[in-house]
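Got some structures for you, see below.
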Structure 1
């Protein structure tokens, strides 16, 4: 029997996972099992890279939804039958003697922690040593890729399935606080930094709001942990597991049960005690979706074989989708805004042994420009969306297409239930006006409609100069450029693009290298300039190009696909509305000031066709479209405040706001984040 279980959570690194698996299977200590857990990645799963591996020590597990690396680790620990447990990240590589050396050093300890070699984004290599336990203050002591006695880690509560980042700080700190760890100075494990990883991605990186929030939570828990460390595992477990939700426990248990079956060699789905959902007439009585509708859904699933399905409004249809996820290894996300309906669906799934196959989310409705929609983040690559909510009484389903479109795969289909009702007919008419293709389905039950969103056309920005201000935020820069290229194909290629690297940091330079083919001018400022000075420099460069329109963008604005034709719409406003000085391009969901920065008067917006107009509104520096001819009246300026004053004095006061708009803010800590803004 194996002595070590190696947990390898995976998401979004198909180019490195083979290296990581080879490193584990190539260990000099061979009595091991390597569990690769695909954390809901349907766009780039790890399996093609591992397809030719026949080593029986490799076990493959798909999770039905992305829940984070600690959830995946919690699943492998719950199914672990070996004496020792460890983790190996899917983008790292351990030395061949990693496990053997740690096992030899145990000497009665419960944990072995080692130094590590870290390959940084800039190409430099450093050695990161374990920080010794000293004064008990909160700090990160070590990476989790050590050796953990399974019984000890389980007794502590193990990885917290509800955390996305930071929990290794708590666990390694706990091991050191309890005096149960041996520390090795030899760097036996290599960490490879990469763009998009947990420590570098905009949503989870060291400067992200999530990371800051998690750090604050861990700091508040730390004193209780250190106090409990003197009283043993049970006391520590009480502290560390206090915030684990019942829902997370259920999902971990369900996924661990599937992993146990795989470890036992059972790769076939367990036989259902109930008939298939689509054939169970009793399942469809009293629920929103009728049986002919269920048959239509089953037919679409068979025809399109989507790997990611999103359902708006849960119920009996969720059972059908859960069966599909179980049998096809797909991911299903079901959205429900009413707790009683969510709980009823959860009970229904549990009764059929399907609880672990659906990411069933309680998501309250939020206001969007198109109408109410579920307040939750969705992954990209949705192949099928079943829209059976929100209900008409809560605002209807008109907002479904606008909110799902940015996440739909190229060949995705959206199935709308109750397509014969007035609200749904109005929504379909609006969707067709936006370019969607609608097909009304003939069923024996309620009317349904099949919708295909129009792919964004190529953007002609030949009259536009685009200035891009960046510096020391390479992950945000990469996200901004990638989103702009995806949502507005052709814009970067046809615009005159000027990029200013304010501070000339190597990582931002590396991102700009990837876009060298579309950069007409690239400048570096080794000595970081103030924002006003840098923007003034770009304004002068934009005016010098002779192009009639100026689009200014900083590196922390992500373009959405909610507003097809936005650039043409903004240019048309400037052409036909001389009273408009600038067209704001922020998405309508963004928070903005409700009062004038210069006059302090409340802004008065008037609705127009596809935009709003304020005859008196202050200048905003980005993102917006302005006439290049007006640049000299405003710039140079020492900052946004001075630029606002110059614009106001020059009579440039009328402002338009596109609806719904394009750009959402991804940076943290900006002035916008600390000023009073309206929802």
Structure 2
């Protein structure tokens, strides 16, 4: 018997999902996240999970991890003491940025803080022109000065980004060789290795992000690797932002790939159950302890984007530009808002009720956890309205104090607003639901999709509690609650493949592109990909290479990525790319121009190491009545109602429950308002449908 194990760090809990490769049976364990040392919580969670499910470490075939270390380092400004090496005259590129602004008419908004201060940005005398020709040879004496500066100032990582190095990387390679020889303990990131792609600022920013977070990520992963190795577990894989995993050594070459590691895992898990249920069109909704994430899956395909900024407001509002630090790596396209179970409710000076962005997190957590929290959170409000068990959570392992939660709501919200505790708690949920509904609209309506044509997959510790209200807001008729919803993102870690993305700028009119030169460029990337897959010990029979090209009309500034067929590159290949580009441009922007010249900008390759697919089977509940009692629960449709409470562990396949009702699981609580029906299918998914005839 072999098991796959995935461990995901959340804002409040660290989750472990376990899947039997033979039967598809799944299990879960949750422990509080340990912000002071995330690795400690990971090791504790793994030990508890293996013990509870009686699994020997020798029977674990795959260990995957989603980490928040990279994002947290940037958001908290606690990255490495890094430096940037640039072409003479271009040291300020990180400050000059682009002209994009998140708020067009706010003339006083600040750009995000600099990852690398100006005194740590040094120049070298060299120049390569826009054709890749050397205009001024590299002065290696400048590199000696860089080495001396790094030693004197305790530099922990170095980013090198020279003008037009994506066309000719000779100078960057020479600098890299000398730095690595003189400073063997300091990681050096060359933009020609990290991102050999057009756009100077984005390339420099991505390379700077890698240097800023690289030492932090390396320290964390090496310590975690050692700890899991001592437990007898297999080599560690890390979830990447594009929805595939990579091994530790590959991730340390490109730390920016670990941005949005956790949210990516949840979307991959949602796509997996979509295939299993033959439901290719899904809206993925993940609400955890600190944030809520939404993403769209169309025809079974998870959309990715390279237009992503981390830090500043951009981390919470991905649809904005100019708010954070750009990284040009594929990231699953999702919208994220500061709305989670730990989000704090407060009243602004104008007397308006607000929720977030501040969060109680794992320490001290919501007031009801009785761990030092004093300000009411979304979890406290869910408890006050009766959605959560007033005695304990996590199957009794987490005792809670409903009285303290009620008191905090009354003191901080109800009294100042002159309303009841129920009205204050309901107001908090209205605010947070509106924010999360906006995220769902961003990835659906604002992308040109009708949300009513999609099913909503709701997961995360708090997602199933809020799903019905969000679905009603968007006119969605069906909700899917997957097995182990509270640990669902961890489940995605064991249901994906190994993946690495490569890019190479190849700037030429598409009609003039030399098929041989294009084939050679793809060949270079494929050679690097094969070396990576061999190092990861993926059998050659499980390799896959997916090609694509970035195209635009001649007078445009941004591109669309078009898949390219495998096989020899011919004139027919170029014609196919052009035809598909015109069609995608029409679908994306509502118009196209077949007579306009098409510009080929970059070539892309995704290398995939395929893991054997698994089918989940959560199984039926135990024999017996699933109903465990009743309690007073507040609903928007009728105020306080006597509500039946059910135990998900005793919920039998085919059983139906009509709202109002609450289903309690060890890892999540599912709220079924009046007018909704719930049924358990044979794979362990709870399907909720709205009764159109309900009042």
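Here, each number is a calculation from the coordinates, and none is a lab measurement. It should be emphasised that the depicted structure is a prediction, and the values quoted were computed from it without experimental measurement. Cβ atoms are built from the backbone, for glycine too; each structure is taken alone.
For distance in nm of label points 7 Å out along Cα→Cβ at positions 530 and 554, the calculated result is 1.5, so let me know which of 1, 2 that is.
Values: 1: 1.5; 2: 3.8.
So the calculation was done on 1.
Any idea which of 1, 2 comes out highest on FRET efficiency 1/(1 + (r/R0)^6) of positions 338 and 418 (r between Cβ atoms, R0 = 30 Å, to 0.05)? Intermediate results must be reported in sequence, preceding the final value.
Working: 1: 0.95; 2: 0.65.
Comparing 1, 2, the top value of FRET efficiency 1/(1 + (r/R0)^6) of positions 338 and 418 (r between Cβ atoms, R0 = 30 Å, to 0.05) belongs to 1.
So Kirkwood radius over Cα pairs in Å, computed for just one structure, reads 27.6; which one of 1, 2 is that?
Values: 1: 27.6; 2: 26.5.
Working through the options, I get structure 1.
Given that FRET efficiency 1/(1 + (r/R0)^6) of positions 402 and 434 (r between Cβ atoms, R0 = 25 Å, to 0.05), derived from a single structure, equals 1.00, which label among 1, 2 identifies that structure? Mind showing how you got there, number by number?
Details: 1: 1.00; 2: 0.45.
Only one of 1, 2 returns 1.00 for FRET efficiency 1/(1 + (r/R0)^6) of positions 402 and 434 (r between Cβ atoms, R0 = 25 Å, to 0.05), namely 1.
1.5 is what came out when distance in nm of label points 7 Å out along Cα→Cβ at positions 466 and 522 was calculated for one structure; which of 1, 2 is it? Please report the intermediate quantities before stating the final value.
Details: 1: 1.5; 2: 4.4.
This figure was derived from 1.
Comparing relative contact order in percent (Cα under 8 Å, 6 or more apart) across 1, 2, which is largest? All intermediate terms of the calculation are to be shown ahead of the outcome.
On the way: 1: 9; 2: 12.
When relative contact order in percent (Cα under 8 Å, 6 or more apart) is calculated for 1, 2, structure 2 comes out on top.
With Cα Rg over 2.2 N^0.38 Å, for residues 42-225 alone coming out at 1.25, pick the structure among 1, 2 it was computed from. Intermediate values should be presented prior to the final figure.
Values: 1: 1.04; 2: 1.25.
Among 1, 2, the structure yielding 1.25 for Cα Rg over 2.2 N^0.38 Å, for residues 42-225 alone is 2.
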